[in-house]
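Each in C-alpha cells, the structures are laid out below.
What follows is calculated from the coordinates using simple rules that are stated; it is not laboratory data. Only a predicted model underlies this, so the values are computations on that prediction, with no experimental measurement involved. Cβ atoms are built from the backbone, for glycine too; each structure is taken alone.
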Structure I
Amino acid sequence: MEDLSDVFDIYAICACCKVAPTSEGTKNEPFSPRTFRGLGNKGTLPWKCNSVDMKYFSSVTTYVDESKYEKLKWKRERYLRMEASQGGGDNTSGGDNTHGGDNTSGGDNADKLQNVVVMGRSSWESIPKQYKPLPNRINVVLSKTLTKEDVKEKVFIIDSIDDLLLLLKKLKYYKCFIIGGAQVYRECLSRNLIKQIYFTRINGAYPCDVFFPEFDESQFRVTSVSEVYNSKGTTLDFLVYSK
C-alpha cells in the first residue's frame, strides 16, 4: 500500500511552547510543564509574536527546488495511473466541495511552482488581513461552513481531508504543508498523512488551551536539530521529525 504522505509530499509545520502548570492550562490535557505542546490560548498565540520563528515558517513554506519537481511529478503520476488501473481514479476533480472558482492555481502566479499551505478556519481567520492569502503559496482552507462567497481572497476552500487529497491530485505544486490548527494536525497524523514535522520549540511556559496532538514518536525520528536562537529574551530551536 502506498504511503500517501510520501506520494503527495505532505508535511506539518508548527510552533509549540511549554504548557504553564495552571488549572486552566492543564484542565483537559495532562501535560508536564516541560512538554512542548502548547499551540494557542484564547484564539491567539500563547507567546508574543516571534520574528525568528515567523521568518523560519516563511522560508520553509515558500522554498521550492524546481530541479526536483519532475521526480515528484513522476511519482504522483505513477500513483494516479496505478489508482486508475485499480478502478479508483475516476473521482479526481474535487467535486462540488472544492471552491476555488476559476483560480486553479490558488494564487496570482499560475505558472510558478509553489507549495500548498493547508489550514483550518480559525487559523485562516487569525492571519492579519494584509497577509491574506499567504504570498507565494497556494492557500487551502479546510472548513465545513465557509463558502467562496465568504472568502474574497484567492484560496481553495475544502471541507475534508479527503477533498484535500483530491485537490492535490489536480494541482501542480512542490510540497504540501499542514499549518494548523490542532484538529487538522490530529486528523492528518491519525491517518498517517504526515511525512515530516517541522517543529519549533518555544522555550517558555505559557497558559494554553489548544495543544499539538500527541503522536506516536516511535513512528518518527528526530533528523535535524538547529542551534538555539534568542529573540527578544525568548530562546527557541527547530526540530525536524521524519518517518
Structure II
Amino acid sequence: MLNIISLVVEQDTTSFLRIEHVFKSFQNRIALNEINLEISSMAIIGLLGPNGAGKTTLLKVIAGLLRPDSGFVFLARTRIGFCSQTPIFWRNLTVKEQLLFNADLFEVPRLDANKRVDFLLEELGLSDHASKLTEQLSGGMQKRVNLAISLIHRPELLLLDEPTANLDLESKHFVRNLLLKLNEKENLTIICSSHDLDEIASISKEVIFMNEGRILLRNPISASNDEKYLQIKSQYEKIMSMKVEV
C-alpha cells in the first residue's frame, strides 16, 4: 500500500474536504477501513460512534497528525485547528499567556493576536480567569482554554474530539454558541466527534455514524425536527449495538 497523503486540492474543486479510500491500521487492528467522504465549506458535521469506532483516528488523519496506510486526504485550505479530548498546556503560564504563546507559534501578528485573545476570552467566559495559571483551573475551564487555543489562528477547518465531554451545562452553552457564531461569521467548517447524539444535534447540520472503522450512515439532522430526529436516534442506537463485519 502507498503511504501518500495530500493536503491541497485544485482551486476548482467543489469540495472543501475530500477523503478517498483511506485505510489505517495499528498492528493487527483496523482503525479506518476504506473511508470515502466529501465535506463542503461551512459544514458542521457530527462524527458519532462508540469508543473504538475510528472517530479520533479519522480526525488525526485529516489534521495530518497521522499518516494513512493508503488513500488520500484533499483539503482546499491548510489552516486547521485541532482540539484534542485531553488538553495539553505549557506549564506555569496564565490563560492569556497560553493563548498569546500559541498565537506566536502560528505566527499571528501581535496586534491581531491581542484582539483575538480578548475575543476568545470573552466568548468562552474566560475573561475573569485570564491571569490565572492554566493548571489551577477546573477541568471544564481547561477544556474551554483548549478550544480557544485551537481557534487562535482563525482556522478554516476546526476538528474537535469530544469537546463537550464531562462539561457542565454552562460550559456546553459557551462552546455551542461560539461554534455556531464562528461557523456563520468566519465561514468555519467544523467536524466534531462525540458518542452523544443529543449533544451533537444541538450543534451539527449533519451527522456521520461510524463503527469499527467504517462510515455506516450520513444524514442531515435538526433537533427541532422531532420526527426526523427520532428516526435518526433509532438508527444510531442500532449502530451502537451492532457488530460490523470487516
Structure III
Amino acid sequence: MYIRTPMIRGEDVAELQNRLGSLGFDAGRVDGIFGPDTLKALKDFQRNVGLPIDGICGPTTVDELLRVFRDSSTNVHSVKELEIIRSQTPRITELNIVITHQGFMGGPAELLRSALAFKGARAQVIMHPDASTLANLANALKSDICIHIEEQVGKQEIRFYQGFSYTSASGLALAKLIAKHMNSPECGLDIKVVGLNVPVLRETKMTAVSLSIQDASFWVLNTPKTSFAITRAMNEWTSGDFLHLIST
C-alpha cells in the first residue's frame, strides 16, 4: 500500500491505521483511506524501526508491524481527539459550522444556519449530491463542526462516525448533546443516536454528525424545534461540560 491519486481505500488500510495508532503513530481517523496522515504515520514508524522510509507498506513493513503490534483498543488519534475536546472550550461566536445536504433540504438548512448565526456562530450551507464530494468541500472550509441533514423514510436518527473498530469521540458527544435537546419536553421529538460508517461522517475531518429525519413534511413542521435544539446543544458544547456523555 502507498499513497496515490485516487487514494487507496478499504479494510486493509483501516487495519494499517489501527495498528499504527495502537503503537502511538497517529494515522488520523480510522477511515480506511490511505491519505497524508496515514503516510506520515507509516513513515514515522519506518523511521523508528530502522526500515527504508519510503511510505510503502510492503512485505517488510508488514512483517515489522506484526512483530511489534500491541493488541490494544486505545488508538492514539482517539486520545488526541479527547485531549482537543478537553482543552478547547470556544464560545459559540468562535465556532465555524458548516451545514451540508445533498439536495432538496435547502430550506431547513438555511433556517438552521439562520438560527446558529443569530446566536453568533459563523455558519454556512453547502450542497452537493455526491457524499464524498460534499465531505471534501466541507474539509476545504476548515470548519469546527459539520452538521449534515437529510430526509430518510422511517428514520429519526442523529448519527456519528463509527467504523473499522473506531469511534469518533467528539462526534459521539455532539450527537448525544443534540439528541438530548431534541428529545427534551420543549421539543418533544424522538431521535435515536446511532454510530454509522458513511462518507459524510467518515471523510470529514472535523467533528461531524448527520441528522436524518423521516420525511419532508416533518422537516417543514419541525425545523424551528430542530434549530432550537441544535442551537442549545452548541451552547452546551462550548461549555465543555459533556465528556461524561462519551462513556454513557
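Remarks
- Which of I, II, III yields -14500 [helix-only ellipticity at 222 nm (-39500 (n - 2.57) for each DSSP H run of 4 or more, over all residues; to 500), calculated]: III
- Given 32 for relative contact order in percent (Cα under 8 Å, 6 or more apart), calculated: source structure among I, II, III: I
- Here distance in nm of label points 7 Å out along Cα→Cβ at positions 127 and 183 was derived from just one of the structures I, II, III, and that gives 1.9; the source is I.
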